[in-house]
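Every number here is computed from the coordinates shown, using simple stated rules; none is lab data. Everything quoted here is computed from the prediction, not taken from an experiment. Cβ atoms are built from the backbone, for glycine too; each structure is taken alone.
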Structure 1
Amino acid sequence: MEKKLVNNGEFVKINQHNIHIYIKGNVDKPKIVFMSGSGTVAPVYDFKILYEKLVDEFRVIVIEKFGYGYSDIFETPCDIDTLVSIQKEALKAIGETGPYILAPHSMSGLEAIRWKQKYPSDVCAIIGLDMSTPSTYKNWTYKEVAKRIKTMKILRRLMIHKIMNVGPLNGECFTSEEIEQHKLLRNRNAFNICYINEAKAVLKNADIVERDGNIECPALLFSSNGKQTSKNWIEEQQRFASIMNAKLIRFDCGHYIHHYKSEEISNEIKEFINDLNCR
């Protein structure tokens with residue numbers, strides 16, 4: 001019997017296509033919006049190891065952009081303002097309103113900063129999960145981006161993604177059905193056109209966010225050891241923490257830090273949010 005995708009959240013229509021959003025927790029609690037990094041095939045499962053430790057005290061929301069998780073693979077523009085406006089519109093369509101505590105991983109750090117730039121009243125705080133910043137990309141070139149895109153296309157064509165281990169689903173808190181769903185989403189989503197278009201747009205997006213200047217809001221930042229990211233990663237994490245006057249917690253682990261340090265991260269998040277007024 002052929003396995004089928006069975007979503008665990010709700011769909012909303014944006015531009016006639018489905019965006020999938022997972023929500024859990026009391027509506028009166030502070031709202032944490034988890035935002036996935038580039039190429040994360042199933043954000044709703046990717047973040048589960050962390051949000052399950054937070055859901056009793058907060059309302060957790062996972063947005064799956066076009067091409068991610070259960071959302072449609074739809075070749076929408078990937079300029080930074082479109083990426084942010086679609087997520088904002090999707091939350092509104094499902095009945096959610098700010099203020100939000102944005103929790104971006106990796107490349108979605110640009111989106112979180114831009115969200116605060118464009119819609120400041122929407123964002124009361126940012127929790128960076130090894131998030132990127134505009135200056136992360138200052139040493140990148142369009143030639144390097146083109147090379148990365150070429151590699152993604154080759155891997156997709158060779159179907160390498162079907163044998164890759166791209167998630168934490170051999171660990172705690174996942175059912176056999178969730179593991180199977182993750183495999184199906186991996187096979188469908190890995191290296192799709194949405195990821196490629198985001199990669200094409202990243203340098204211009206970083207320039208736009210950099211141009212519009214620093215933001216001001218409470219922030220808590222978590223950083224990996226930088227071995228799976230760019231060579232200037234640690235320095236840029238420290239630089240952004242200084243700009244934001246934020247606490248920076250460094251872990252000696254890989255880029256998907258919530259897979260390795262969910263207990264420590266969840267405890268720090270609880271302490272951080274309990275000192276805020278984000279309702």
Structure 2
Amino acid sequence: MIIAVSITIIIVGLIIDLFGSVDDSASSFQSSSYLVFVWRILCLSVGLYAIFFMFKVGAGNMMVVRLEDNQEVLLHPVGFEKFVTFSSWTLLANVLYFAVASLLQLMNNGETSDIGLLGTLQVILFVAGISMAFLTATVVRHIILPNEVRIAREHSHLFLFHEQIMHNFAAIFLAVEMILVSPNLAAEFALFGLFFGIIYLSFAYVNAYYGGGFFVYSFLHPKPKIAPIFAVGLASSLAVFYLGLWLVSEVRQTNIWLSGITMIVWVLLVIQFKPVMTEFADD
């Protein structure tokens with residue numbers, strides 16, 4: 001199913017000239033504003049430090065499902081082992097976007113005549129990054145954390161510095177970027193969300209079968225017959241979140257205040273900065 005969806009995405013992208021739309025959009029991401037440049041450097045610096053912190057903090061805590069028996073176990077990943085989660089990919093997409101955006105602004109100071117492939121990459125990373133960030137924040141706030149509370153499991157580790165950046169600030173950073181820059185987005189860019197979802201799913205299965213022997217997310221385990229549906233659903237969710245954000249950007253064209261308020265409310269509904277069960281932190 002993953003291969004079929006991937007081929008479909010490529011065919012549709014070619015038919016609608018997806019990269020032509022990306023090239024048209026790229027110039028709208030360019031800015032000569034000193035405020036925007038400082039903002040991008042700040043976000044990049046925080047993201048890079050979060051990655052450094054992931055290595056510095058030592059072994060983590062990660063509940064996974066073993067491929068062999070579909071049983072949940074606790075692992076303590078270190079170093080690059082921590083980058084198997086979708087959340088960590090969210091952080092990487094965030095850092096890569098702000099790195100490219102900062103570099104382009106430093107090179108061209110807002111000029112749009114010679115942005116080339118970097119401009120194309122900037123658009124794609126923004127679409128992927130903001131879709132992943134809002135999906136991650138939503139799942140953590142409304143699914144993962146409530147489940148931790150339901151089973152009365154200590155979860156203060158989900159609020160360490162790098163976790164805060166992945167789960168909360170990635171969405172905040174790109175939401176503010178969207179407000180500051182007001183890029184011209186297109187509905188068809190949702191295909192990039194689907195594509196990045198497929199890439200992560202492919203990685204997850206390769207890692208399970210040929211690497212760690214586990215899935216970070218239980219719904220990806222192939223044992224349930226409906227597993228492929230859940231897998232495609234994950235990829236589709238990225239497209240859905242992007243389309244919602246695209247609608248917010250469209251509203252901005254006619255009502256900047258409504259668009260801004262909508263974005264702020266949306267962000268507030270998906271972020272959470274501290275554990276609900278704070279008593280566990282003292283045990």
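Figures for the structure shown
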| item | result |
| --- | --- |
| Which of 1, 2 leads on Kirkwood radius over Cα pairs in Å, largest value | 2 |
| Answer label among 1, 2 for the case where helix-only ellipticity at 222 nm (-39500 (n - 2.57) for each DSSP H run of 4 or more, over all residues; to 500), calculated from the coordinates, equals -12000 | 1 |
| Distance in nm of label points 7 Å out along Cα→Cβ at positions 221 and 245 - highest-scoring structure of 1, 2 | 2 |
| FRET efficiency 1/(1 + (r/R0)^6) of positions 197 and 229 (r between Cβ atoms, R0 = 25 Å, to 0.05) - highest-scoring structure of 1, 2 | 2 |
| Which of 1, 2 leads on relative contact order in percent (Cα under 8 Å, 6 or more apart), largest value | 2 |
| Structure with the greatest value (metric FRET efficiency 1/(1 + (r/R0)^6) of positions 13 and 29 (r between Cβ atoms, R0 = 25 Å, to 0.05), set 1, 2) | 2 |
| Structure with the greatest value (metric distance in nm of label points 7 Å out along Cα→Cβ at positions 237 and 253, set 1, 2) | 2 |
| Answer label among 1, 2 for the case where distance in nm of label points 7 Å out along Cα→Cβ at positions 61 and 125, calculated from the coordinates, equals 1.7 | 1 |
| Parent structure of the calculated result 16.1, given that Kirkwood radius over Cα pairs in Å, for residues 101-212 alone is the read-out and 1, 2 the choices | 1 |
